[in-house]
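Scrolling down, you'll hit the structures one after another.
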Structure P
Amino acid sequence: MSIRERMSGNEAVAVAMRQINPDVVAAFPITPSTEVPQYFSTFVANGKVDTEFVAVESEHSAMSACVGAQAAGGRAMTATSSNGLALMWEILYIAACSRLPIVMACVNRTLSGPLNIQNDHSDSMGARDSGWIQIYSENNQEAYDNMLMANLIGEHPDVMLPVMVCQDGFITSHAIENIELLEDDKVKSFVGEYNPESYLLDSENPCAVGPLDHFTHCYEHKRQQAEAMIKSKAVILEISKKFEELTGRSYGLFEEYNTDGAEVCVVLLNSTAGTAKYVADQYKEKGQKVAIIKPRVFRPFPVDEIAEALKKYKVVAIMDKSEGFNAAAGPLFTEITSAMMVKGVTNPKVISYIYGLGGRDVKADDISIVFDEVLEIAKTGEVKNPYNYIGVRE
C-alpha cells in the first residue's frame, strides 16, 4: 500500500533522499533549493539516516565533496539552483568525465544576471552539455519518482554517469500537492546498494580518478563517455519499467497527451505542461484538438523517438523557458528541429515560443495564444514568424 501524503516538491525530494539513505550529502543553501538539504539535515539530526552530511562553504565545494565521496566508493547526493549550479560548473564536467553517478536535485531558477530568484530553465539548460543525464519533472509526484529512479539509472554498469533531476523552483518546489509515497522498505529494495566495480578505497585494486589525460587517451575517454550517454536511454526505459511494476506509475522518455486525432502539437517542459494540458482539455470540449508532448528526458536527447512522434502533425510549436541567445530560439527548439531534420521529418511547420523568463507568469490565456496560432497555421499553412516571445512587453 502506498502512503498518501501532502507535501511540497522540495520535501518530496528530501524524503526520497531519506529513503535512499546515501552515504554522503554535501550541500550549500541557495533559493529555492535550500529546503532540500534543510529537510535532509533534520533527518540526519533525528537519526533517520546514517548519512554523512557535509555543510560546505560553497556549491563548488559541495560538488567537489560529492566527487570525492563517490570516487571513494560511496553514494553521494546534493541539491542546488541557479548560480549555485553555475558555481559547480567546473566540477560538473569532472564528475561526468570521471564516470561518477552522483545524483543532484536541480530546483530550476533563473541564472543571473540580472539577479532574480524566480523560475526558468536557464540554469539546467546552461549545463546541458556537461555530460549529466537530465530528467525533468512536471509536478511533485514526478520529482519524487524521478529521484527514486535516478541512482539506478546513473549506477548502471552501462552508464556510470551523474544524474540531474529538475523541477520548477517555487512553482512545484514550494507548492504543496497530494502525493503517493512508497514505503521505506520498498524503496530500499528497489534502489539497493551501490557496489562500484572500482573505487579509491579498494586497496586490492588500486586506481586513479581524474588524472591528467593527454591527447594520447583523452579523445578515447570522451568517446566512451558519449557512448555511455547513448546507452543510458535504454537504461532509463528499463528502470522506468521496473518502477511501473512497483508503483503502477508509467514513465517514458516523454509524455504524449491528447494526441489522438490532433493535427497540431505543443512541446514544453516541466510544470507549464500541466497548464497546457488544462487548456488542451478546454479546447477539446470545443472540438479543437491540440496535442501536448512533455519531454521527461532531455539528456540523452530522444532523437529517434521524438522525431517519430512529431512527424504526424501539420504544425508543431516548441516552447522554451530559457533563451538560447543564439538568435534562433531556445535549446529545446534547436534540439527538436535538429532531430527532425536528421530523421528526415520535414512535413510539420515548426514555430518557437520563449516564455516565462525570470519567473514571468504563464497563464492559461498565454497558452491559448499559442494554441490559436498553431491551429491557424494548420488552416493557412503560413508561419508569419518562426521565433516568438509570449507575455513580454516588447
Structure Q
Amino acid sequence: MSIIIFGDLFSFPDGNAATNRVHTYAKGFIENGVNTYVICFASDYNTLGDGITNGIYYYHPFEHLKRNKYFLLRRWLKLKKHFRTIQLVREINRKDKVIAIISYSSLLQFQVFSVFLSKLIKSKIILECSEHPLKDYQNSFLRKIAGKPKVYIESKIYNGINCISQYLINFYEKRGVNQKKLFLVPSTVDPERFEIVHDSLLPFKYIAYCGSLTLQKDGVNILIESYNRIAVKYPDINLVLIGKEASEKEEILIKNLVTKLGLEKRIFFIGQISRERVPLYLINAIALALARPRSMQADAGFPSKLTEYLATGVPVVVTEVGEISVYLKDNKNAFIAEPDNIEAFADKLDFVLENYQYAHEVGLNGKELAKTVFNYNFQAKRMIDFINSL
C-alpha cells in the first residue's frame, strides 16, 4: 500500500517550503505503514536524478541536466516526461498498490494530468492546497476572469482537497464544494530535526530569519527596518538572513536598504543552505523572526517556517496575519506583533531581548505545539483516515 506525492511546485530532497511539507507528509505516511513515492514533475535542469532518502523514493521524470538550444527538442523533452511519469506511476502501482495520489500544483493542465494518472491506476486523487488558489490570477482583469473556472474545475475533478487553513475550507465551501471533500491539514513539522545540540556556526549572537528573502510575502524589509530600531541598543546581537532572494529586483531593494541604514556589518546574508543545515542555524539563534505583512497569501496560508521556528524552542516573534493567532497566543507561546508596523515589530524584538528568561519559557511553550498540533506523524495519520473515508 502506498501514496504518491506528485507535483511541480517543489524540488526534492532539497527545496522550498513545499519541499518541507512533502518531507513531513512522506515521513508520517511511512511511519503509519504507508510507503511513499515522490515525483517531481517540474522541468528543472538538475543533477539530482532519482534516489531514496529516509525511506522516501523520489523521481525526476524530466531527466535533463541542461537546456537544449533547439525549441522543438525542448518541446519533445517536456512531452517525453509525461510518458516517463505514466510508466513510473504504473510501475509503482504494480509493485505497491497506490491508494492515493496527492497532487501539488496550481496549473490546471497539470491537475488534469494527475487526475488522468489516478484513473489509470484506479486510485483516489487529492489536491494539496497550501496557498490561495487565485493568488496567481490577480495581475489583470482577464487573469481574474480565468481564475474562476479554474477553481471550479479543480474542485470537481478531485476526490478530496487538503487545505492548510480554515480560510481555504471556507473558500471552497462558498463555491459549492461538498464539506466531506475538504480536509484541514495545518502546517506540519518534524520536531526531531531540531532535537539536536550543536555549536553555533557563527561567532556572534543573532536574530535569524529563514526563508525566501521577499518583501511582499514575508516582509524582509519590515524585519530589517525593525532591527534597525534596536541595533544600537544591542551592539552584540546581529541579524542573520538565511535563504535567497525571490528575484533580482528584490535582491537589489534589500541590499540597498541595508546599505541605506548603514547595517552592512550587522546584517549577514547566509544564502540558500541545505535542509540538513537549517536546524544548525535556527537552534543557535537568540530569537527567530517573521514579519509577514497582510496579503492574500498571508490570509490563506500558514508559513511552514513558523512551525520550524516553534520546534526549536527559541523565542519566536511573528506578525498576526492569517490564522497564526488561532494557534499562537501572544506572550504564551510566541510574541505576536501587529502586521505592517515596523515600530510594533521592533518593540516585540526589544521585549524578547530585554526579558530573555521569560522569553525562553515562552519559546518552550511554542515547542509543545510543534510536538502536538503541528506534528507530522499525527497529521499524517489523520490524512490516511481521510483518504480511506473518501
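At-a-glance table
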item: Distance in nm of label points 7 Å out along Cα→Cβ at positions 123 and 171 from the coordinates reads 1.4; which among P, Q; result: P
item: Among P, Q, structure where FRET efficiency 1/(1 + (r/R0)^6) of positions 211 and 339 (r between Cβ atoms, R0 = 25 Å, to 0.05) as derived comes to 0.95; result: Q
item: Top of P, Q by FRET efficiency 1/(1 + (r/R0)^6) of positions 115 and 355 (r between Cβ atoms, R0 = 35 Å, to 0.05), largest first; result: P
item: Highest-scoring label, criterion being distance in nm of label points 7 Å out along Cα→Cβ at positions 67 and 331, among P, Q; result: Q
item: Which of P, Q leads on FRET efficiency 1/(1 + (r/R0)^6) of positions 195 and 275 (r between Cβ atoms, R0 = 35 Å, to 0.05), largest value; result: Q
item: Which entry (P, Q) yields the derived value 123 for volume of the Cα convex hull per residue in Å³, for residues 59-218 alone; result: P
item: Source structure (of P, Q) for distance in nm of label points 7 Å out along Cα→Cβ at positions 75 and 91, computed value 2.8; result: Q
item: Test item: mean count of other Cβ atoms within 10 Å over residues 19-26 calculated as 22.4, pick one of P, Q; result: P
item: Value 2.0, calculated as distance in nm of label points 7 Å out along Cα→Cβ at positions 259 and 291, assigned to which of P, Q; result: Q
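FYI, it's all coordinate maths here, none of it is from the lab. Just so it is clear, the model here is predicted, and its values are computed rather than measured. Cβ atoms are built from the backbone, for glycine too; each structure is taken alone.
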